[in-house]
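None of the figures in this text is laboratory data; all of them are computed from the coordinates on show. None of these values were measured; they are calculated from a predicted model. Cβ atoms are built from the backbone, for glycine too; each structure is taken alone.
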Structure 1
Amino acid sequence: MLQIENKSFASDALEDAMRLAQIKSLNSFTFSDCLQYLNYAWRDIYDRMAMIDDGYYGINVQITQKLTKLPPFVKNSVQIYEAQSPVDSNRLLYRTSGPSDMVAPRTYKISGTDLYVPDVERGRKIWLYYVPMCKQVFFTHHNRDPKILEEGDIALQRNNVYNLYKVKVTVSDTEAVGGEAEIDITDTSEPLYKVDEDGNIVRYVKKVELVHRVKPTVTEDLSENIFVESEDELDGQWYITFISADYPYIFVSYVHSITGEHKSGFFDAEGNWNEYNPFNFIGRSSDVEYISCSWNDKTGLGVVVRDYNDTYSVVEQVDGKSTTVKKAKIKELGWTPDSVLDYPIPEMYRYLVARLADKFSALNESNVMGVQKELVESRFAFEAFLERDKSSFKRMVNVNLPTIDDWL
C-alpha cells in the first residue's frame, strides 16, 4: 500500500535546500540562523500568497465596537463590509475615511492597530475580513544526525520546580496504603507507571497539581488538561510515564496501555499542547519517551529521549538463563517540534526550498547555477499556478460558436 498523503516538515525544507545549495554538512549553520532564515522565507511566501489570493487563510470576524484594538495576529485587513452574514448575503464594502469624514456613513479608519468604524453603533452588522499572521515554524535540531548516547551516559532526570509553584503528583498504587500515594517526581527511583509480570497496571498517575512554594494551600489542578482520556475502554488509555517542569513548559511522555506506543510533548504557560515529533519525517509517527528535558532558544538543544522505533538487542542473564532483550536507543536532540508545512499547492514548498537554497549559497559565498535556475523556475510556477480561479475573464475565450456568416 502506497502512502499518497506525504507530509512535508520544516526539517525537510532545510535538508532539501542545503542539498540544492551543495552544503556538505547539515550543521554548517547554527540553529538560530536556520530558524530565522526558514521563517523569513516562509513569511515572505505567505505574504505574497495572500496578495495573489487571500482566500486560503482569510478569516471573517464581526466588529461589535466602533473603536477596536486589532490583536497582534492580524497581519493585514482585506475588507471591511456590511452584511447580515459573510456567506449568505451580499457585501456592502466600506471605504477608508480621511480626517474630514471620519464619522461619515460606510467608512472606516485604521491607524496602527486601532480600527474605527462609526456605523457599528448605528445598528448595522459590520465584518472585518483579514489575513492572520503566519504561524512560526520550528524544526528539531539534529533529528537527521542525532547524538547516540550509551545506557549509562545520562540518568533519568525530573524537575518539579515551576516558577512559584511545584509539581505535585499523586499515583494510584495497589501496594500503597489506601491505594494512593504522593510521590516526589525528583526521586527517579519512584516510577510513574508500573506493570507487573502479568501485564497488569499496578501504578499510574492519578492527579497532577501545582502547589505554591510559600502557601501550600494555594493549588491548581492540572489533571483535566494534562490527562488524555479515551471514551471507549476498547481503545485503551494513555498513561503518564514522564513529567518534568522547566518554566514556562511542562514536558510529558505517555504510553498506550494496549499498543505500548509512546508519545511526548510539552504544555506551555497557557496550557496548550505541543506534540514532539522529531522523526515524523520518515513517514511514521515518532515513538519517543523523555529522559531529560530543558529548553534553549539559542542552540535548540536540551532533550534526551528513548527512541522505541530504533532498537538494538542485548543478551542479559535472567534467572540463570541468557535472554535476548530489545532496548531503545538513547538520543540527544533539539527540544522544539518539527512543524508540518501547510501549503495549498506543491509549488509553494518548491519555492520555499529554492529561497532557502539561495540564502545558504549566498552566505557560503558560492554561486550555484542550479540554485539560480531552480529559483527562477519555482518562482514562475508559484506566481502562475497559485490562484485557483482560471475561469474568470482573464483570457480571451471565444464563447460564440461559428455561424454561416463566418464561412461566407
Structure 2
Amino acid sequence: MLSKRTLRYFIVFGITFYILLCVLHFASGRPLWLDENSLLDNLKTLSPHQIFGPLKHEQGFPRLYLAGVQALSGPFDYSVYSLRVLPLLFMLSAFFLWLRIYKKEEGTGIGYLVFILSWCGSHFMTYYSAELKQYSADVFVAALFTIFILDQRDLLKRRKLDPLLTAKCLFLPALISISYAGYFFVLLPLYNFLLGAKDNRRNAFYACIYLISVLLFVSVSYGFDVKYTQAAAGMRAYWNDYYISISSFPAFLQSLSEGFRNLFARWFLEVKLVRRIMTIFLPFAVYAIISLGTGQIKKDRGLILSLRTITPFLIIALALAGILKIYPFTGARVTIFIAGFIFYAIIKGIEIFKERFFRVYVALLSVYVITLCSTSLYLLRRYLIML
C-alpha cells in the first residue's frame, strides 16, 4: 500500500481539498433559495425576543442558533455572506472534530485517508457548509457529544472530583439549544454515568449534575423552541412521507428499506449511478455495525463508549423516531448528523475482507475511492462554475 510519508501527503491534500470545496461554495455567494428567504424574513421582521417563539412561514430552526445568526448578520444588513458564515464555521469545525474522533478510534492509516475523502466526495457535507440552515450545526453538535462519550472511557475511572468534568456535565446538554439532533445524544452520557456508578460511586455525582442540566435545558428548549416547531402543521405535513410508515407491513418494509438506503448511499451525489454504486457497500456496512457493535458492547459491559456502539444506537433511535413520527428517517439533510458515523461504518464494512479476502478488499476499496474522487472533482467543478 502507501508509505507513511506518501500517506501523510495525501491526508494533508485531502484535508485541504475539503476546506477548499467548502470555501469555494461559500465564496460563490449564490442567491438565497425559498427556505433561506423565509428565514431571512424572520430575521428582519422579528425582534430578538420574538425569535424565541413561533416563526413565520412554518419554519423550524433552533432558536438560540437563529438568534446568533440575527445578531451576527444584522450589522451587515443581512448580506448573504453574513447569513452563511456560521454554517461554514460549524461544518469546518465539525470536520476537524471528526478527524480527531476517527484518529482516536482507528488511528491515521489508510482508513483515515478514506474517511477524509468521504467528506470531500459528499455533496451534503460540502453544500450545507454554506446554506442558512441548521444542518451543519447538527454535524458539529453530534461530534461534540461523540468526543465526550469517547472520553468517558477515562472519565468514568476517575476517583477524585474533577471541576472541569463537572463544568462539562453542566453545559454539554445546552447543545440541544442549537441543534435538534442533540436530542439523539443527550441521554447517552447520563446512561454511561449511571451504569458506571456501580464501579465508581463518583459517577453517581456526575450523573446527578448531568441530569439536572438535561432537565433544565430540555425545559428551556421545549418552552422557547421545540413546542413551536412541533406545532408547525405545514412542516409536519412536508415531512410526513419521510417517516417510517406503519399503515401496513409492506409499507413498513418499503419505507424502512428506503430510509436505510438513504442513510448509507445518499450522502455523496444524488445521481442514480453514484447511488447505485454506494448501495453496494450497504450490506457490508450493516454487517460491520452489527458484528462490531455486539462485540464492543460486551467488551464494555453494556457501556456505550465507542463509535462501534454509538452508531447502531443512533440508527435504532432514528428508526424509532421515524416510526413514532417524531423525526424524519429518510430526510437526508435532516439526518446529516449521522453521516460521519455512516462513513465510518462503510470503511469498516470494506475492511472486514482485509484479512482473509485481500483482493476483494482492494477491489471494494478501489471502487469506493474512485467514486469519491470522481464526485469530489464534480463538486469542485460545480462550485468553481458558481463563482
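Of the structures labelled 1, 2, which one yields 2, 11, 20, 26, 21, 11, 5, 2, 0 when P(r) over Cα pairs in 5 Å bins from 0, in percent, for residues 170-265 alone is computed from its coordinates?
Numbers: 1: 2, 11, 20, 26, 21, 11, 5, 2, 0; 2: 2, 12, 15, 14, 13, 14, 13, 10, 5, 1.
Clearly, the read-out refers to 1.
Could you tell me which structure in 1, 2 was used to calculate relative contact order in percent (Cα under 8 Å, 6 or more apart) as 23? The correct label is 2.
Matching task: -6000 is the computed value of helix-only ellipticity at 222 nm (-39500 (n - 2.57) for each DSSP H run of 4 or more, over all residues; to 500). Pick the structure from 1, 2. The read-out was computed on structure 1. For distance in nm of label points 7 Å out along Cα→Cβ at positions 226 and 250, the calculated result is 0.4, so let me know which of 1, 2 that is. Only structure 1 yields this read-out. Taking FRET efficiency 1/(1 + (r/R0)^6) of positions 10 and 162 (r between Cβ atoms, R0 = 30 Å, to 0.05) as the measure, the highest value among 1, 2 is held by 1.
If you line up 1, 2 by Cα Rg over 2.2 N^0.38 Å, the top spot, with the largest value, goes to 1.
For mean count of other Cβ atoms within 10 Å over residues 74-81, which of 1, 2 scores largest? Write down the numbers at each step before the final one.
On the way: 1: 17.1; 2: 12.9.
With respect to mean count of other Cβ atoms within 10 Å over residues 74-81, the highest-scoring structure among 1, 2 is 1.
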